[in-house]
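These are the structures in question, set out in turn.
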Structure 1
Amino acid sequence: MELFLFVLVLFGAIALGMPIAFALLITGIALMLQLDMFESQLVAENLVSGANNFSLMAIPFFILAGELMNAGGITRRIINLGLSLLGHKQGGMGYVAITAAVLFASLSGSAVADTVALGLVMIPMMVKAGYDLNRSSGLIATGGIIAPILPPSIPLILFGVTSGVSISKLFMAGIVPGIIMGVLLALTWWLVSRNEHVELLPKQDRHAVLKALRDSVWALFLPVIIVFGLRFGIFTATEAGVVAAFYALFVSVVVYRELTLAALYEVLVSSAKMTSIIMFLVAASSVTAWMIVMADIPGAVSGLLSTLTSNPTLLLLIVSLLVLVIGMVMDLAPVILILTPVLLPVIQKAGIDPVYFGIVFVLNLSIGLLTPPVGTVLAAISSVGKISIPAAFAGIWPFLLSQLFLLLLLILFPQIVLYPLSILH
């Protein structure tokens, strides 16, 4: 009964257009009433305790670091380096976009932010050179979903906080799948663009390449610092956010000297707004998560899937299909906060490594960012590229297939995640 009530109230509230955070609160309260344990003080206590988590402090700092990089010229220098190295090759601008997407992902952790930042610069350049607008937009949008997998991924932080899994381990586990995402994108781009006749940039001489490398070297050091610091225990994932924000501020103000006081104010306001949205969502989800445990909803789900727990691969395939469908109609962050406490006990009962599951789970939901009707990255690239949603999706689907192929590979061959993790961590 509680499982039915949970699904009915949550999706009913969302269908009525209620903001996700309030839908989560209503669902938690409905479960309280069903179990005859409603007290307003319990709601307030769980709201406060949900946001009172040291690991969550990483989120505002990584958001701030991403905003600082866009405003301080770091983003532009990474793109310029790619253009100087690859702009003269067939399909070169696409490879530049993919390389920049991987680098952006290792700096900000936000799919939408990376998509917008890269799309604003690269789409006009690619269209001017003769590349198809829809395909170029699709490539950049799909490159944007690398951010939830590579550290410092905000979705992985949310999964770690909700599940109790080590965020540092999740970060290390995301490195190889994130790189594979970029490689598969490059292969797909080669297939779809190899016959295009476009204007190539002139080949840069060694002096110009070295100048671009020298200009961007400060930007390239940040992901190295984060991965090195986490790998050798110099700082925690939360402290890595502080390091990233301070480093981005230092480079933007002292080294590149492009961040003005007025721009800094805008960066702080934008970061605060985005942080407040995420933190209220986390706080509201803690009420529902607590009631999920109290109502033993994981036990009910485990009962429904009990025949599959003896076959971890089949269980993961079915769970992934379910998550993929849900990810098409809901945004990534709320699904992580809602489904993690429901699915994780079932996954652990089947003997599946929770760190590995976290990567598969987040990759699955990241793919949903590209699909209608909700897809936030799809909407972002539609806005940036000034094209319709159907046109944007028409450009995305070849690259989307490559990421679905990767998802299937990770499910069938868990060692793609687990073996590098055993070396890196």
Structure 2
Amino acid sequence: MGVPGDDDVVQIQEGRNPGEPCVITVNCPDKTGLGCDICRIILEFGLYITKGDVSTDGIWCYIVLWVVPRSALLCMRWSNLKDRLQAICPPCLASFYFNQQPTRSFPVYLLKFCCLDRKGLLHDVTQVFCELELTLQKVKVTTTPDGRVLDLFFITDNMELMHTKNRQDETCKRLQAVLQDSCISCELQLAGPEYECNQGISSLPPELTEELFRCELTDDEVYSQALSSDMRKLRKTNVTLDNSISPAHTLLQIRCADHKGLLYDTMRALKDMNMKILYGRFSPRITGYCDLDLFIQQKDGKKIVDPEKQSALCSRLKLEMLHPLRVIIANRGPDTELVVANPVELSGKGRPRVFYDVTFVLKALGICIFSAEIGRRSASEREWEVYRFLLDENCEFQLTSIIARNQIVDKVRRTLMGW
């Protein structure tokens, strides 16, 4: 593998014709979890990975991913994607191996605005955040009796420009363009101690907590939630390990239904379990299923031979393939609440675009959101990101109807899975 300059570690070749995949090539020094970081950014940009190849000698890695955008909006943002990917790649310097830099943390800003409520408001605001490459860390949205919405968004800027006046003015201007005459006030400032005080999530009922955060689900429990024909494809999920193919590596084979963020979910689980990927290939089938073959090692460079470790790895990966997100609709006193939860990486990063997808579905269904919040919750020895939406009863859906509730859950889950 050749040693490129720092400006050449990421190359993006756009498809020659509309609809053709773009090819992303990353050629840089290796680091633990790099594949996970790359897949998370690609998912954040709303891109779908159609095929992929990964190889590394433990020092240098070479990654090729074929991607297609899920939205025409992304066609103008390839240069932004390249910058973001380049920023997470280790520098091409020999000194890197002797003096690795700690992971940088971005400053958190508080965006606070007040406006008149309307259908789809929260999704329209969230879309602006996606276009501006702002990440939601914490949200608190409430509706007052007089029809006003008070919104608190704790955000980080992936472009690291929010300290500049131009970036702050652009953010407020874009939001005011969406809110138009309904905007009453809009303020943006560096978050203070209130951010740390608001990291948690409001108390959840015990029965809801049990259903959301269990790390083990029986097949019947997983498949009982498969309300649509698409979800029933989950039945063919299979995860196996083979130590007979290579003298130095364990072959991990995954056969499962394809879903949005599949490669990210796999890489995240392996990163959290301290597994190293030496070679990998991701190839989908026309039928909607995919094959993922990875040659992996433990952190100490050895194969996985301990039966207990093998069982734990297979169980964890199968759960990630079957149930990467939890979606529940339940009563919250006299009201109806939609709750979505997903595991957080050990690095503290959450899954991209969950809030965007859920608000998109609720807007499409004509359901107003009375209040919303994002927070973190520790359960089952893991940290979870929890999204809570209190739904407005004044909509076309009869939220007390079991059929209507199932339709909402099914639509949200299928959208999050990309089905």
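I have 14.8, 47 for Rg and Dmax of the Cα atoms in Å, for residues 327-398 alone, calculated from one of the structures 1, 2. Which structure is it? Kindly include the intermediate steps, with their values, before the conclusion.
Details: 1: 14.8, 47; 2: 13.3, 41.
This value belongs to structure 1.
For which of the structures 1, 2 does the calculation of helix-only ellipticity at 222 nm (-39500 (n - 2.57) for each DSSP H run of 4 or more, over all residues; to 500) return -8500?
On the way: 1: -25500; 2: -8500.
Attributed to the structure labelled 2.
Which structure, out of 1, 2, was mean count of other Cβ atoms within 10 Å over residues 263-270 derived from, given a value of 14.9?
Details: 1: 14.9; 2: 24.1.
Checking each candidate, the match is 1.
One of 1, 2 was used to calculate Rg and Dmax of the Cα atoms in Å, giving 21.6, 74; which?
Values: 1: 21.6, 74; 2: 21.9, 69.
It traces back to 1.
Once relative contact order in percent (Cα under 8 Å, 6 or more apart) is calculated for all of 1, 2, which comes out largest? Working shown, then result.
Working: 1: 26; 2: 16.
When relative contact order in percent (Cα under 8 Å, 6 or more apart) is computed for each of 1, 2, structure 1 gives the biggest number.
Given structures 1, 2, which gives the highest value for distance in nm of label points 7 Å out along Cα→Cβ at positions 151 and 183?
Working: 1: 2.0; 2: 1.0.
Answer by largest value of distance in nm of label points 7 Å out along Cα→Cβ at positions 151 and 183: 1.
All of the numbers you see were taken from the coordinates with simple rules; none came from a lab. Small disclaimer: the values here were computed from a predicted structure and weren't measured. Cβ atoms are built from the backbone, for glycine too; each structure is taken alone.
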